[in-house]
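A.B. asks: Structures incoming, each one as structure tokens.
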Structure I
Amino acid sequence: MRIAVLCVVAMACSGLASAQLVDEPSIKAVVQAETRAWIERDADAWQATWLHDAAASRVVVQAGSYTAAKGWDNIASPMLKDFKDNATALPFTPNMERFVVRHQGNLAFVEYDQVLTVAGQAAPTTPSREYRVLHRTGGQWKITSQITHVVDSFDDTAAAIESRVDGTGHTLLRAGKIEDAIAVFKVNVHLYPQAASAYSSLGQAYAAAAQNDVAIENYEKSLQLEPGNQDARLALAKLKVR
């Protein structure tokens, strides 16, 4: 009898471990799909990763600011407005690693590092430690809680500050606020005259404003500082044939 009980317990434990191993890829796939949907500005796909529940929560922590929303409607409303107002896919490539996944029954907790990179920029944009709580409903895992800790926003090194200012400029540029973007990029160039990415971004903004001569000057300066920047070289070649 004792042997039979031990066998049942062993089989149950083995089954739980196997289920956890099977579910880990599914859990990771959900959080990866959420990030992809946000980058691709796919509102439907992004909503599909979340549990539409009054208990859902979303928190973003970074230096100087803290934003929080409780309840699906309060989470979705600003996000869907952002998708609508900024419909162009973001230029980010996500790298998600150092996953820690714990789950039991219909609840799961995931944490991981996320780094967003932009082609042609040496420094990553908004590296963060991400935390998600997921609930399994109808056989599918859905996000019910998000905490994003923007790691480099607490970094006061010159490279980190230059990267954050650059990110602000690109946000303005994507929103069509070209003159504002130029103003921000000019400040970055003034503060960090040895940062190749600062000149490249300013060149991109001037090109968007159809000020090609000034755009060429800034791309050339960027290439002087970083000759291997192929994106800047390609942009410069396109400007010179106009």
Structure II
Amino acid sequence: MRVEIWSDVVCPWCYIGKRRFEAALAAFPHRNEVEVVWRSFELDPGAPRERPGDRLGYLAAKYGTTRAEAETMEARVTAAAAGEGLDFRLDSARGANSLDAHRLLHLAAEHGLQDALKERFLSAYFTEGEPIGDPAALERLAVDTGLPAAEVTDVLSSDRYREAVRADERQAQRFGATGVPFFVFDRTYGVSGAQATEVFAAALDRAWSESEASIDLGAGSGEGVACDDGACAVPHGAEG
């Protein structure tokens, strides 16, 4: 069975959703027969390589809230992350364009290192304050993960895999996905948002036994949170 996950490396709920899905997969009896593929989704394709200025001010403007409310929103997502064993340090996160990171993830897939690089990028952005839009930082992170330096340099100095990224995003649109994370199980069953581990466990079971089921974008409890814009934070009243 193949599970395709559309997500962005600058999306906090994508990292939280990754952990919850991984917990479900670890307990799935057929886990060794599950292939996980990371698909590209840019929350803010027009973002600069690094977004300058006041992070909380940008978040408040994006959501039409006060600075204090934006701070509360960040505290909520940080708490949700901590519940999954993640140490978010959003005060040091540097908003950026994620296209190059996605292109490198396509390269990593060819070397069997896609999940490892995805994890490395997420950790670098959310816990280490790495400039995830900076080519030098991306190159260092990718090579440290095990990708050949020459190929990494080639990708970053060219348009290689750009069309693959766009193809992923077009497919997400065809599925009706407007935010991430978005999980598709064997192209038969979909789950939107960072749902609870139990929801992912049920999805794995259902997809395994119902390979002819149709895509259901509303699967889950309705409480999973997804990111649908460049600010990507917890809406008021939402819980992860």
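A.B. asks: When you work out volume of the Cα convex hull per residue in Å³ for each of the structures I, II, which one comes out largest?
C.D. replies: Looking at the calculated values, the largest one is I.
A.B. asks: Of structures I, II, which gives 23.5 when mean count of other Cβ atoms within 10 Å over residues 187-194 is computed from the coordinates?
C.D. replies: The read-out was computed on structure II.
A.B. asks: Kindly point out which one of I, II the value -17500 was derived from, the read-out being helix-only ellipticity at 222 nm (-39500 (n - 2.57) for each DSSP H run of 4 or more, over all residues; to 500).
C.D. replies: Comparing all candidates, it corresponds to I.
A.B. asks: Next up: One of I, II was used to compute relative contact order in percent (Cα under 8 Å, 6 or more apart), and the answer was 30. Which one was it?
C.D. replies: So the calculation was done on II.
A short reminder: the numbers here are calculations on the coordinates, not readings from a lab. All values reported here derive from a predicted model rather than from experimental measurement. Cβ atoms are built from the backbone, for glycine too; each structure is taken alone.
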